[in-house]
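Following this line, the structures themselves.
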Structure I
């Protein structure tokens, strides 16, 4: 298997779809690839249904063997990583099968994957479908056409192994190791099928496969991998399907300086291929204990920017705290202030010796063109943001600028949870460093 996995790692770099190297994917992005794959006689690309708004939903299948492996991607419309990965994987399977598996692979197994189950959500870049239903929570009542389709396909195909493929937000931390804190670039879960969280033979196999996959991935990738803690929800698809077959949740996560999650994309391909080979070749699986050795996935343990041990407060009453900042699609935001020793940031700064200056907005009373040089001069004068109620400010700098159109008086500290970060730090009296919208500006 090692030689096959080495080949998968190598050929992924050659054969992944470059056009899918994006932070988000819609149906328009994948339709040309589906058309290309459908021209290969070894691949069956079928239209299996439509979304609430009538967009097509496709299934890709290969093989005609007894062992059945199924998966689905992008049931949450804003979670595209596995969609790219599954399309990459089928391209490898069709292009270089002799290098990545035994010649008997497709006579021993059948693969069936639904790509982009929620094309309406993908089009809107939204988690939910066009009915505003979370498809993953529709397994019990099946009121969404996408959820109904998925359940019909699972029952029709009757898989031995099912992969529920998602993206998690970038702020999950792998474990509580206070020395080596890293974001979880991938997280796994073998969901229970009942509230007692029973482990039957099917769930035990899922746990053992996850333990094996994790060990394989760590030999190829210098990233952190985590495990979700046990929890059951009767309305979720993963938990429901876990009663029918061995079910594995894979959540693709973040890695520093990898905005399109290319690392997690390749990890998905290798995880799916390894699991397929393990099932087909009847590989002895790892002990269940290996599953529980994987660090727990800790929600909100990461942030984009973490300022440690900042001196805050008025001169007569100062204190020290950490400040976390997240840079979201809708803008940057201060997410927490206090003791964040257990947290980690993608970017961190030790602020010992640095003091946060008071909030000092510049009130724009006449026309002002804000060039970079003018902006830096105002920052050095201690102005951290602008109040432009009459729209007289023209911004001509690529640096981030915080502008308000109303005056919120009475604020002493600019560090407020929920606010946009417009922070000026000093080591003496004059500002020496600005952190505006999470961007560091050395003054």
Structure II
């Protein structure tokens, strides 16, 4: 069964205090806040908008206001055009001045800006404190000539003050993750609307499309960077970027054949979980545990199709909780030409995916989801596990209910237990109600 209230407790505790193991993630604290806040939104525990939240929720409007103010007061740059990833990365001006350092290291980060904007939208902030045009100019600086995006831009203090000494240096890896964050940021702040009104120049969209095309791998997936192996995370980021920049016309940008290859590759990455069993042998030297895949184990009851099946990130890899979202989100965004169904997630084995998450990686005692079976839950995999289940729940609702997805009566209540989850938008990785609020803001900006 889906332990909804235990998961809500897990994320509420995580917002208040984290164990020492999370010390190494302090420079990405804003991401952890987003995972917790968005998870509580999907679980129906946030008192936002006109939605009736869970009667068991102890979160108040004061808590929501506090979280909103925390994002602004600790992570927004003084220029109001970008966000840091964490208060820990803020560099006081006095520190660099004492060392006669001419580089301004207190700069924005594309991932931090995406997480901040999503969190604020979920908490129903109107983003009026931001310099949206300045944020678009910052995104332009982050874009490289090949169409990819940097994590951010280091610049000289003279450049920041308007001097002719324009010393700027892009930093961060060269892959699809930051391009996705930039595309989501552009949509959330209405950057396309500002460009249409000639308030500010747009990013180079055709170069972004070209870079994504160069990352399409021979196996049908999309790699993180050109000439590398297809990866579920890269595929999601590439497809999500296309969805956000092309008004949903992914097939027009890539072509039906390429989209079909991506769907096929994604579906083929749903694999049956390995099950540890005791090898039957009278020889003590051969009595150690052996690992059987679902298709090989002679000790399994029932056919292979009755086993839990998660998603792997690359070919010939074991299933992992987070890839249930990366691939599930990809399929949710890709349309099959001529199909009456929304997205293509319905082509996967929904039942096996739900059973994989609920029976193998969910922790029903303390809440949360682990990366793989038998390990402790963490915030990242817990959020992505819930996000994946939210998409499965919406597919089940649209298909007529859980009865069509179970193979035994005993499974009906298990699969139906995820239905209280709020629907999720695969492209932005937030609830559809939060996206609807963002669309209301965009409509207001367009009419200004």
Comparing I, II on FRET efficiency 1/(1 + (r/R0)^6) of positions 43 and 107 (r between Cβ atoms, R0 = 41 Å, to 0.05), the highest sits with I
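Consider the structures I, II: one of them gives 14, 34, 23, 16, 9, 3, 0 for P(r) over Cα pairs in 10 Å bins from 0, in percent, for residues 211-322 alone as calculated from the coordinates. Say which.
Source structure: II.
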Value -8000, calculated as helix-only ellipticity at 222 nm (-39500 (n - 2.57) for each DSSP H run of 4 or more, over all residues; to 500) from one of I, II, is from structure I
Output 2.2 (distance in nm of label points 7 Å out along Cα→Cβ at positions 83 and 187, calculated) maps, among I, II, to structure I
From the coordinates of one of I, II, mean count of other Cβ atoms within 10 Å over residues 67-74 came out at 15.8; that one is structure II
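Give the label, chosen from I, II, of the structure having the highest value of mean count of other Cβ atoms within 10 Å over residues 75-82.
If we compare mean count of other Cβ atoms within 10 Å over residues 75-82 over I, II, the biggest value is for I.
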The value 4, 19, 26, 21, 14, 11, 4, 0 for P(r) over Cα pairs in 10 Å bins from 0, in percent, derived from one of I, II, belongs to structure I
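Rule-based calculations on the coordinates, nothing more; no lab input. A quick note: this is a predicted structure, and the numbers were derived from the prediction, not measured. Cβ atoms are built from the backbone, for glycine too; each structure is taken alone.
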